[in-house]
Structure I
Amino acid sequence: MKGLMDELFETMILKLIEDNHITMEHYFLDGTKIEADANKYSFVWKKSTARSEEKLKEKIKETLQHIEEMTKAEELYILEESLDEIGPDPSGL
């Protein structure tokens, strides 16, 4: 996953440079350290995160299923269009 994130970051930077949104003429590295402010009111319950993860997985599953259905419908449409262009079977079957 780290390799993919590095590649995505590099691609994004190159695209921003290409579109003249940024230049690499000057760049600065920020080493700021910030103290965490964790207390009993700033955490998320494990059940809540598990529930959210399950909802997300279900939504992904539904989206992938919808994409698959649309792809099949598109393939069927293309096939029907191709058959219409060929015309009726000359043998009369």
Structure II
Amino acid sequence: MEYHTGVVRSHDSFYRDDELDICRQWHTKGVLGCDMETSALFTVGRLRGVQVAAVLNNVVTYEADVSEGVAHYADSEGALMAGEKRAALAALHA
């Protein structure tokens, strides 16, 4: 099973006018992806002294249109199920 480990950026700015520039900046620093949830998870884990990890399913590839990627993923039950299955297998493997 293919997977990647590394740094992910957590934010709330998917629909900014300069989102592509922001993604390029982080990409040059080696950030593998971004999401909108894990920052809260890691903050609570650190405050409580609990180890935390995240398994993320990539919905939109680097430099692709975010709204198109999200719409395609949401409308494609096969892609959704395959992605969730790979994410579950990766979590079990970890």
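Where does the value -16000 come from, among I, II, when helix-only ellipticity at 222 nm (-39500 (n - 2.57) for each DSSP H run of 4 or more, over all residues; to 500) is the thing being computed? Intermediate values should be presented prior to the final figure.
Numbers: I: -22500; II: -16000.
Structure of origin is II.
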| task | Compare percent of Cα pairs over 16 Å apart across structures I, II and report the one with the greatest value. | result | I
| task | Assuming 1.8 is distance in nm of label points 7 Å out along Cα→Cβ at positions 31 and 63 as calculated from a single structure, say which of I, II it is. | result | II
| At a computed 1.3 (distance in nm of label points 7 Å out along Cα→Cβ at positions 23 and 79), which of I, II | II
| Answer label among I, II for the case where distance in nm of label points 7 Å out along Cα→Cβ at positions 7 and 71, calculated from the coordinates, equals 1.9 | I
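Laboratory data are not the source of any read-out in this text; all were calculated from the coordinates shown. Since the structure is predicted, the reported quantities are computational estimates derived from the model, not experimental observations. Cβ atoms are built from the backbone, for glycine too; each structure is taken alone.
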